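Engineer: The next part holds the structures, each set out as structure tokens.
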Structure I
Amino acid sequence: MNTLCYSLLSKDIRLQLKATDHHDALEEILSPLRSDVRIRNWEEMRSALLANSLNETFREVPGAMFLHHCRTESVSELVLAAGLSASGIIIPGREERINIIFVAAIPEAMNNEYLRILGAISRVCDNPRTIDALLAFENKAEFLAFLEKGCRA
């Protein structure tokens with residue numbers, strides 16, 4: 001069973017997003033993935049995520065967190081990235097600003113693992129105190145360790 005730290009790498013965590021709108025935040029989160037060896041076709045993965053970005057099935061996740069995801073053969077394994085914004089990101093169709101955005105791309109063959117990890121992330125981020133704790137980290141390793149611990153609980 002894969003753990004979160006194998007899919008969400010420290011290099012793919014943005015602790016302080018510069019973007020203030022949804023599209024720019026998504027591009028800022030995706031940009032470091034361009035050279036990731038787990039991605040077979042970056043443009044195809046990016047296009048799939050952007051196509052799904054306004055038609056998400058995870059819109060019901062906790063208010064301060066948003067999860068973009070797609071199933072695509074343009075990745076060889078589960079690829080996660082995250083971006084945090086203390087001031088919040090405006091997402092069309094959402095009343096409140098979003099403070100944490102996760103991006104996930106998965107090949108069809110890993111569907112069960114994908115659902116398990118995304119469900120765990122959603123449960124961890126369901127608590128406003130957890131969101132506050134995640135936003136307070138200034139170190140990517142500490143952010144990842146805290147999130148990993150929450151996903152294992």
Structure II
Amino acid sequence: MTGSRWTSLGAIFCLFSVAFGAFAAHGLDKVFVEKYAGRTKEVGGQTLPMAAKFLNDFKTGAEYQMYHGLALIAVGLILERRPSRAASIAAWLFAAGIVLFSGSLYVLTLTGVTKWGAVTPLGGLAFLAGWFFLSLAALGKPAAVVSRSPDLTH
């Protein structure tokens with residue numbers, strides 16, 4: 001995919017992150033209070049109302065979607081100036097991470113099907129790998145400089 005398409009996709013992910021965050025801040029709490037009334041979840045040795053736990057998890061999904069949507073925008077801009085395989089891999093990993101990490105948190109919290117929690121760490125791993133490949137892309141030499149540099153290995 002081209003850098004401009006990654007930039008566009010990143011902006012769309014950011015747009016939906018804002019929408020989901022607003023949804024969480026202005027009404028989802030009432031939905032969760034009704035849906036999970038009286039249910040609790042053990043977290044770190046504390047018993048929390050499930051509505052509060054799931055609202056926080058939903059907001060975490062939106063937060064990480066924003067961070068990685070912005071990362072996709074950055075990768076898209078990098079790909080426009082200095083295309084590299086590492087940057088392309090980073091973009092795919094960030095997109096996959098958003099779908100797996102944030103998506104699984106949205107589905108888990110909205111449906112109450114906690115088995116979706118098994119998908120969330122896969123998204124987290126995709127995010128980590130994406131940052132690793134972005135770091136490799138940043139270390140790469142610009143194509144224009146490489147093509148003009150003399151071969152100093154002989």
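Laboratory data are not the source of any read-out in this text; all were calculated from the coordinates shown. From a predicted model like this one, the values you see are computed outputs, not experimental measurements. Cβ atoms are built from the backbone, for glycine too; each structure is taken alone.
Engineer: Upon calculation of Cα extents along the principal axes in Å from the atomic coordinates, which of the structures I, II produces 35, 32, 26?
Structural biologist: Derived from the structure labelled I.
Engineer: Same structure again: When helix-only ellipticity at 222 nm (-39500 (n - 2.57) for each DSSP H run of 4 or more, over all residues; to 500) is calculated, the result is -11500; to which of the structures I, II does this value belong?
Structural biologist: I
Engineer: Tell me which of I, II gives 0.8 when you compute distance in nm of label points 7 Å out along Cα→Cβ at positions 81 and 105.
Structural biologist: Corresponding structure: I.
Engineer: Which one of I, II has relative contact order in percent (Cα under 8 Å, 6 or more apart), as calculated from the coordinates, equal to 25? Before the final figure, lay out the partial values.
Structural biologist: Details: I: 28; II: 25.
Answer for the origin of the read-out: II.
Engineer: Quick check: 2.4 is what I get for distance in nm of label points 7 Å out along Cα→Cβ at positions 97 and 129, calculated from one of I, II. Which structure matches?
Structural biologist: Numbers: I: 2.4; II: 1.2.
The structure behind it is I.
Engineer: Using distance in nm of label points 7 Å out along Cα→Cβ at positions 33 and 73, single out the structure from I, II with the greatest value. Could the numbers behind the result be given before it?
Structural biologist: Values: I: 1.9; II: 3.4.
Going through I, II one by one, distance in nm of label points 7 Å out along Cα→Cβ at positions 33 and 73 peaks for structure II.
Engineer: Can you tell which of I, II yields 3.1 when distance in nm of label points 7 Å out along Cα→Cβ at positions 41 and 65 is derived from it?
Structural biologist: Numbers: I: 3.1; II: 1.7.
So the calculation was done on I.
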